[in-house]
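A.B. asks: So, here come the structures, one by one.
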Structure I
């Protein structure tokens, strides 16, 4: 389906990809794979489980093609859901899912057949036969993709049991936790108090005050660090900086525990205070902090009530970002406790702002602050090229830590191939325009660092 040089439109691009990028191992430093699934290493029941389960990227496109919800998230058979996806794929030319779908077939299944309704039965049989082979268990798919490190996304209350077991039993790659304390930060959420109870139990302490909470979180950070965690991650849809000059985080926390309603100002005070406290903790243990900004969650309330979150009904936020983010970074930097930070925004219009702002806080290492790779809706050829361009325009692309999958799928590692091809295509165009010399001694380390080595150094795995 896709030839050896697809996306590689000239000799320079082909050399950069085939000689330097293609065979490098993968560090997938942000994903949503389940460590329990990785540890148990069960074969997939069928291609629908491997391809469509939990994949709201595909679900959105199926809805856009008029597929009935019964064949997307409903009770239709797995074969009917697979057939519905096969009906959808031919209509997706120009969308990265068209490319990813066929790349996964080629790279994992050695199938070069176009995905369409006419081929659905044949593909169903071929894929399912392969999925029962030993090279298609969860761990085998990771190892055979040349993945060396997988960083999952984990709540502070997680016991990390499966990470511990994997560290003892799996030698081909490492599965490391990432600290994701969103539930402790979202004080306005209806489940906040019950979460604090869970956090208290796993921390073996009472949490009656804001200071108790900070101590419990610091204990969990230490526990994660003991289990080889190197990153924290935060999903912050709307960032609002508010200091404690008029209201204290302690007072807000006590109101929340008493289940009293909170104002937007009170929520902002609490969230600002706890983010700053966590940033100082991350700096102390040497972690990298990831900030995922500007998702607009659960836009369709009717479908949210029907299917719940993370089912394909999130959009892009377009609120201002500069002042609040600057205040947050500056406040941590005033005491020289600003950790390494990767800034992602779902809104690509934020890129110029983020790149300019991160340049105000560099120092101590190569690109202490980074513009994160094209995330979610920007995880496309155009989105990747825009992110590369903006990073290069305003910072030092040579230091970029590169691609991640951000995926729940064990078949998503072809996205690294896709990114590497796009990177080599983009870089070769600069060379072809005469903006950089056709000097492989300079281009080789640039490609290799972005594809692999920068991540290994930056995160200190």
Structure II
């Protein structure tokens, strides 16, 4: 979700204010080798600095990952902190000089040594096997639409014949996502748009606000802001002569499923809804189970898993109680809990990541409040090996909420062997995402195409 949560939800800008000298020293490609049980992984951070702000990307060449957007960078001399929370990644390094950083790479409960050195850029452009390649047998048009003073840029695809088409709006999950929801070399929304357009649908996918070619400020936005963007996407399609306005639906991945339900309140005329690994429970319960499952699968000792559940559960309760000032209260709490185990900088990093506007709203958000009002046809899918939005926790919650709405047109599917990104996998852990060549399981694609064709033909 859009930072700490999922998907891979995922998807990312990085910000930091510092002196020009510090900025110049940090700019450039930083390369290191991560020792993992299966061998070595090359990690490359590309850091840029413009308008007194940092931005950057990460490459993992062995996994086919190139240009993965970084969510946040912080520098408090001598520590550099880089975060990609939708992948569960955090790097904390000690900047020794202009060419060397020593630090630790954290993901999925594991903490590994990663020393970085200024290096030449590694370029990796090999597309994944399922990535659609031009020329396409349909019309693809770059479009823009407005939400107030924010310009949202995207791509609209439709079959070539001149008539009105049922349409699908794709809604991304966690983290700043481009229109293809690109992650670790995969472009799942490009593949979904291609498959659905070939099946006779118009598909609109767009860059999140403040991401790629869309304007606006992603860092200050919440789930409700992203829902407003989707509402404007719906109105944009309503005005087109090549769209069947009675058959405009929403497809949301991860947090995108909640966004779809929130948007539905403002445009109840939505024709149908597809939920891919959507949360169905409140943010606190979702995040705690996600943390527990990932830590257990990463073989963390049981006492540490239990300690983390208690510690973060109490921190989330402070957010629910709206204690103020929340940053100071959380910092004081974690400092007391962690004692001398971590540095002040590391505590700052933890607290900052869970006190952003988005995270505060997400912890307090209960998706059932919105699913209880959804009466259009709904297809809800989850992978059985999803560790970020656990199927056994969330699918029943979504079904129960839709039942309260009196919705009789609900299809719930748990797809065997698939992870949060709907790839066929072994463990479901985020560390696998980039190692898998498959972008989306054919099982998922077939289920979506069959269901949506049937519902729009009725």
Structure III
């Protein structure tokens, strides 16, 4: 293993280790060879598969009318912290032959009472977040891993234990990793997703209380390194359904199949200067930004083209601090990793709350043909947003459309500013910029389960000052 590098499982599986796809479909992590600690990337995946539930053909929720679930992937591999799509955590032990991680991962299992008429009278079975530990031993013979994870949101209150063996090899730009897993799910987990309580029972749906379940799954993960930064991948797996689950009156499938197709783009490295241009004087460059603004009418595309109208529904405001770190600098485009901490001021509609955004910003400086001086910068950012409360404007707009809301959504940002050195020779602001930033939360047109199948979002327009150091 290269010095300073670690094995990067970009789960474009969304890191579905053991708690993955619909009905715990498989561990489909995809190895991206080796990357330095500090690597930042983004991607997306389409998840398809067989539902175990009676008459349910759509792997996604009722609000998502697509047969495939779109999953945005937010990727970061730090020295100690990581984000692998739908899992995140911390490396507790990291060596050439052993990794031990503390991790939290999204569980996609779900049953909705309005999925088909057969489920009328059934309580919804919700998705959740499981948290636990994972350990992997590496060798020339392959990799052996185990993951134990327990529900932390009080949804199913159970746990799952997974043991997986995998062996990978490479053929040029291609890599292939077949795997086999043995999975144990405790009775609390199986009862929540597959049991039938007395108040849910009827003649064709009797009371059922399953015990713990064990089963095998097997599959193959493959990837193609299209460029040094772009990875394409496909993961396919099949899972046997334990009799404790199959005997449930809610279930009519004895074998589950899943497939994941997607890509990941690695922008660069926020910690390792080797990803910067040779001879660059910008290694280690970082920035801070202060901004404040108001609720905009939107949508983002209209706001981006200069329509900065205030919201007609809600008069709310925000103020925030954004920290940025140069990931890689290019001749025409720089990539920045950014984290913004915002305070939403709801103007009495509801309590004020915090909002946290992590994203990659592509920033391009511009100057006129007759001058070598930078006249302005324009940037587009993409990542995720988590609000401790759903913004009131989103509640109002979604209620009008009779659609749901979510605290966790996709994030877009547009930024346009000018260097203050154009207006003053003061050295204190020689590396500072002033301008406008447009902040947008959205659910990607209700195509993503992990974003709550939300169709819609909200926009803020803010003024800012940003300084590089």
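A.B. asks: Quick check on the output: -10000 is helix-only ellipticity at 222 nm (-39500 (n - 2.57) for each DSSP H run of 4 or more, over all residues; to 500), derived from one of I, II, III. Which one produced it? Working shown, then result.
C.D. replies: Numbers: I: -14000; II: -10000; III: -1500.
The read-out comes from structure II.
A.B. asks: If you don't mind, there's one more thing I want to ask. Using the calculated result 13.0 for mean count of other Cβ atoms within 10 Å over residues 170-177, pick out the matching structure from I, II, III.
C.D. replies: Numbers: I: 18.5; II: 31.4; III: 13.0.
Label of the source structure: III.
A.B. asks: Kindly point out which one of I, II, III the value 50, 19, 11 was derived from, the read-out being semi-axes √(5λ) of the Cα gyration tensor in Å, for residues 186-289 alone. Numbers along the way, then the final one.
C.D. replies: Numbers: I: 23, 17, 12; II: 23, 16, 16; III: 50, 19, 11.
It was calculated from structure III.
A.B. asks: On distance in nm of label points 7 Å out along Cα→Cβ at positions 58 and 226, which of the structures labelled I, II, III is highest? Show your work: numbers first, answer last.
C.D. replies: Values: I: 4.0; II: 1.8; III: 2.9.
Largest one: structure I.
A.B. asks: For distance in nm of label points 7 Å out along Cα→Cβ at positions 82 and 442, which of I, II, III scores largest? All intermediate terms of the calculation are to be shown ahead of the outcome.
C.D. replies: Working: I: 5.1; II: 3.7; III: 3.1.
Of structures I, II, III, the maximum of distance in nm of label points 7 Å out along Cα→Cβ at positions 82 and 442 occurs in I.
A.B. asks: When P(r) over Cα pairs in 20 Å bins from 0, in percent is computed for each of I, II, III, which one produces 23, 52, 23, 2, 0? Each step should come with its number before you reach the end.
C.D. replies: On the way: I: 23, 57, 20, 0; II: 26, 59, 16, 0; III: 23, 52, 23, 2, 0.
Only one of I, II, III returns 23, 52, 23, 2, 0 for P(r) over Cα pairs in 20 Å bins from 0, in percent, namely III.
No lab work stands behind these numbers, since they all come straight from the coordinates. This structure is a prediction, so every number in the text was calculated from the model and none was measured. Cβ atoms are built from the backbone, for glycine too; each structure is taken alone.
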